[in-house]
Structure formats: structure tokens, C-alpha cells
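Next come the structures, one after another.
Only the coordinates and a few stated rules stand behind these numbers; no lab work does. It should be emphasised that the depicted structure is a prediction, and the values quoted were computed from it without experimental measurement. Cβ atoms are built from the backbone, for glycine too; each structure is taken alone.
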Structure I
Amino acid sequence: MKYSDSIKPISYLKTHASEVVRDVCSKRETMIITHHGEAKVIVQDIHVYEQTQESLALLKILAQSSASIERGEYKPVGEAFEAVKKRIAKKHVS
């Protein structure tokens with residue numbers, strides 16, 4: 001998607017709000033709204049927004065995992081699974 005095709009002034013949004021919502025939702029694209037020639041806000045389909053948030057959350061988890069590995073804060077996979085199995089077993093006993 002080329003953002004230059006999706007830049008509209010706020011006056012366009014004011015006069016074509018329902019059209020903007022319909023187009024953004026049907027094309028699943030993001031529209032950039034300008035005010036006094038400067039980009040100020042975006043209008044985005046909710047599903048695209050949710051996907052973006054999920055992707056960011058996964059990237060954050062990966063970054064945290066990489067940092068933990070660099071610090072040496074990890075367990076071999078066998079140890080990790082054993083620890084999980086023990087926790088599950090404790091919950092079923094209680």
C-alpha cells in the first residue's frame with residue numbers, strides 16, 4: 001500500500017466520513033488525515049488495528065526472550081517442560 005494515495009485533509013474526512021469508513025473497512029487500509037498540511041491522525045480498520053497490536057505483542061515477547069537468552073536466563077527445553085508438568089500435577093493434587 002502506498003501511503004501517498006491514502007492521505008486526505010481533514011476537510012475531506014468531514015464531508016465524506018461515511019465513505020471514508022466504508023472504504024477503510026472494505027479495503028482494510030489505513031488513511032492518513034492531515035490538518036494544516038501536517039499528518040495528524042490515522043483512520044484504520046479495526047481488524048487491521050487488532051492484527052497490528054497482536055504483532056507488536058509477539059515482537060515484544062521475542063525481544064524479551066532474546067534479552068533473557070543474552071543474560072543467560074533460560075533453561076533447557078527438557079527442564080522447562082518438567083517444571084510445567086510439576087506445576088500441573090500440583091494443581092490436580094490440591
Structure II
Amino acid sequence: MARLNVLLLLAILVCALCLVASRHEARKLFQAMEAEQERARQLEIEFGQLQLELSTWATSPRIEKIARERLKMRAPETAGVAAAPLGGGR
């Protein structure tokens with residue numbers, strides 16, 4: 001009977017240690033999940049900011065300003081503009 005009691009006590013101790021280890025692992029995984037969710041939220045915020053910046057950079061006035069200043073382009077004068085007929089000149 002004493003052997004059975006010792007064997008059962010060892011089984012209980014092993015089960016208790018396994019329970020503690022699994023709880024600890026679950027807490028570590030939960031913390032890692034929380035950290036990754038926070039990182040995902042930060043990336044979503046950054047993505048929204050980048051989309052806003054992209055829409056700002058692609059506006060017509062900005063493109064026109066760059067064309068004038070960097071590329072030295074200008075709008076043609078109306079006297080030098082010739083209109084081509086539609087339909088390929090039939």
C-alpha cells in the first residue's frame with residue numbers, strides 16, 4: 001500500500017508540474033500575442049499615414065510645381081498650339 005501511495009504522489013507531482021509549465025507557457029504565448037497585436041495596430045496606423053502622404057504627393061499642383069521648378073517645363077502659349085483633327089485626317 002505504501003508503494004501505491006508513493007506512486008500516486010509522484011503522479012500527482014508530475015501532473016502538477018506539467019500544469020504549472022503549461023500555464024506558464026500559455027501566459028508567455030498570450031503576452032507574445034498581445035505584443036504582435038500592438039505591432040499590427042502600429043503598422044495599420046503607419047499604413048494610413050503613408051496612404052495620406054502618397055495622396056498628398058500625387059496632387060496636380062505639386063506635380064505642376066515640380067515640372068516648373070525641377071524640369072523647367074512651362075505651359076505652351078496659345079498662339080503656338082495647333083489642334084489636330086479628330087478621326088485621323090480622313
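Things to note:
- With semi-axes √(5λ) of the Cα gyration tensor in Å derived as 78, 16, 7, matching label from I, II: II
- Identity of the structure behind 1.3 (criterion: distance in nm of label points 7 Å out along Cα→Cβ at positions 32 and 48, calculated), options I, II: I
- Source structure (of I, II) for distance in nm of label points 7 Å out along Cα→Cβ at positions 16 and 40, computed value 1.8: I
- Among I, II, structure where helix-only ellipticity at 222 nm (-39500 (n - 2.57) for each DSSP H run of 4 or more, over all residues; to 500) as derived comes to -20500: I
- Across the set I, II, mean count of other Cβ atoms within 10 Å over residues 8-15 reaches its highest value in structure I.
- Looking across I, II, the calculation of FRET efficiency 1/(1 + (r/R0)^6) of positions 24 and 56 (r between Cβ atoms, R0 = 41 Å, to 0.05) that yields 0.25 traces back to II.
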